[in-house]
1. To which of P, Q does the computed value 16.6 (mean projected area of the Cα convex hull in nm²) belong?
2. Match the computed value 2.4 of distance in nm of label points 7 Å out along Cα→Cβ at positions 259 and 283 to one of the structures P, Q, and report its label.
3. Work out which structure the value -13500 belongs to, where helix-only ellipticity at 222 nm (-39500 (n - 2.57) for each DSSP H run of 4 or more, over all residues; to 500) was derived from one of P, Q.
4. Work out the source of 1.9 here, i.e. which of P, Q gives that when distance in nm of label points 7 Å out along Cα→Cβ at positions 147 and 179 is computed.
5. Among the shown structures P, Q, from which was the value 2.6 of distance in nm of label points 7 Å out along Cα→Cβ at positions 107 and 195 calculated?
6. Comparing distance in nm of label points 7 Å out along Cα→Cβ at positions 211 and 227 across structures P, Q, which is largest?
7. Work out the source of 21.8 here, i.e. which of P, Q gives that when mean count of other Cβ atoms within 10 Å over residues 171-178 is computed.
8. Work out which structure the value 1.1 belongs to, where distance in nm of label points 7 Å out along Cα→Cβ at positions 51 and 275 was derived from one of P, Q.
Structure P
Amino acid sequence: MREETEPAPPSCCPLAAHSLKLEASRGARTIVILQDIQQAQQRLRGVTVHTPLVEAPQLRAGPVDRRRLFLKLENLQPIGAFKLRGAYNKIASLSGEERARGVIAYSSGNHAQGVAYAARALHTKAVIVMPGNAPSIKLEATAGLGAEIVKVGPSSKERQLKAEELAAQHGYAIVPPYNDEKIIAGQGTMGLEILEDLPQVEVVLVPVGGGGMISGVAAAIKLSDPSIKVIGVEPALAADAQASFRSGKLVQLTAEEVTRTQADGLRTQSIGELNFEHVRAYVDDIITVSEEEIHAAMAQLAASPKTIAEPSGSVAVAGFLFHANELPKATIHAAVISGGNIEPTMLSELRSRNRP
């Protein structure tokens, strides 16, 4: 069952139709600018990894496919996922008094680890509200980084409400998973790195969950070179972002709907309001991939230890492999492998598929 919120202005052209609205938003400091992302990049030096951007010639849609794909390997971050970028940028931007009280986050997994890692590095207490059905590898990793874990049900709204309740009780600073300027700017540093390493890139494919990553990456790229196309990719079973993008209205799905996808990191019920503003301004299109396509992309990526990806981290590659007809005509593509925190049993099964 979909619910639509207040209608947004029509969006015929991502970089032109909303220019007046964006200028007003920038004045109110809601839309991040290139300087915000560059400042985040300075904060992250020595904390996050400038991850490799490597070509994957073995990944082709078929024998006549002449397109080239480069993988942005965020699975090689210290926590195995990109989320450390936004989490550290947000916590490092807090005042000393705020950090002394501690931080709280709500997450299905990778943001939890990012906040726990960043809080430990900045000597700050971290409390994480997580769904009880989160992958055990992510629950254990978050606890191993010293965070206090509070488990709730599968609904993303339930996680958020519990975090807000605990923040009010204890004075914790909330570190949102995506709907926040500092989070967006931190994730946007990926876009700056892609441009630095591959200035000739024509199309960048980015996974979409709550929208923090695509907001930041798209802003970094479009504000640097508007000719580059930015395409979001999300599971067909959790396609709230595509529905929002196509309709011009925020669309919300139920928890029951989004939990059908194996891509646990992309099970958000709705893209964030602030993220939606960035998506409408800077994203060219959002496409969806099936569960079978996600699994097939994971299997191909698992053939190399350096490109192992969890389901959420595989969707951009699935979009490249199986939806060439929906992508802009181009030769040089980059796809973000957003995380590699995959359950050992799933990885073993994927590797068995790759054996002759």
Structure Q
Amino acid sequence: MPHPKRELYREYPEPDERETIDAITDLLIGHLKIQYRDQPKLRDTHTKSNGLVKGRFQVLPNLPDELRVGLFSKPRVYDCWIRFSNSDSFLSNDKAKDFRGISLKLFEVEGEKLQPDETGTFDFILLGNNAFFAKHARDFLAFFRLLFRYKKPLGPLLYILTRWRQAYNIFFGRRVFGNPLEINWFSAVPYRFGNRAVKYRIPRSKPLSPPDKNDPDYLRRRLAASLQEKDWTLDFEIQFQLDPYQHPIESALVPWDNSPFYKIAEIHLPRQEFNSPAQLQFDENLTYNPWHCTADHRPLGGINRARRDVYHALQEFRLAQNHQKRSDVVTSTPSGPRDQW
């Protein structure tokens, strides 16, 4: 059967996507109510933090004209919070295979944001694999319906029985790492870059090491040791969509192979400590959404369109249940107002 006609940089939403996204939201909020009941509400996924650290996001000078777009149109340095996490929906053991995650929140970014619940922020969300475990919002809903009905391992097994590509990504994308700085991070889903479409990557900055079989929380401990030892620099790169079929917008299952990466920024992590009780609590209340961005960098594809509303609804529910306000978090730090950082 021939491919349906596709154009570069263009989205193709499914006709019932709105209903699917609403169903995902209702399902996940309902599960949070059951999972935590009278306890403080944790995140529905990426529940376990391996560290929330201070950083600076530096847009490189002298970029070629085609790379000077939106946030990257001129050299500048932005303060940011960077959260490393396990992607599972509970406080998982670091020795267990998982996708892992890294989220960046930049501050004082100019321009109107597509998700207006925060002012001046700009978020990036990446995973420790170059592809996702769900193709689109309908896949995402099917996965969680089966997971919550049958639990592990039966729920995920039923999900992948008729989905070979999803099965491949789950089996080979979930891995064990020795340190968050040893992970190649990928957005896995695309974003607009002016008139074009890109994916993001943060390549590893530290050689691979074996996991610690005796410590279930060794990722936090090793990250803390690395940041007490010295400053670190991570590269931030993009790759362009070159072919609408080999590099699909609407399937988060497919990595964009054979598209080169271009370095456009650096992430600087100064020496620091990040395990104070105040910072741990601050970490719990901080929220991320890829739609905290400007139109030049609009999230693309079905998974991203689902993230916009599902993330926002889950965050509003969790913050309200925990008696927190989003505005209080994004304008402050564990030690006081953010402008004193």
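Just so you know, all these numbers are worked out from the coordinates, no wet-lab data involved. Here the structure is a predicted model, which is why all the values come from computation and not from measurement. Cβ atoms are built from the backbone, for glycine too; each structure is taken alone.
1. P
2. Values: P: 2.4; Q: 3.3.
So the calculation was done on P.
3. P
4. Matching structure: P.
5. Numbers: P: 2.6; Q: 3.7.
Matching structure: P.
6. Numbers: P: 2.9; Q: 2.2.
Looking at the calculated values, the largest one is P.
7. This figure was derived from P.
8. Source structure: Q.
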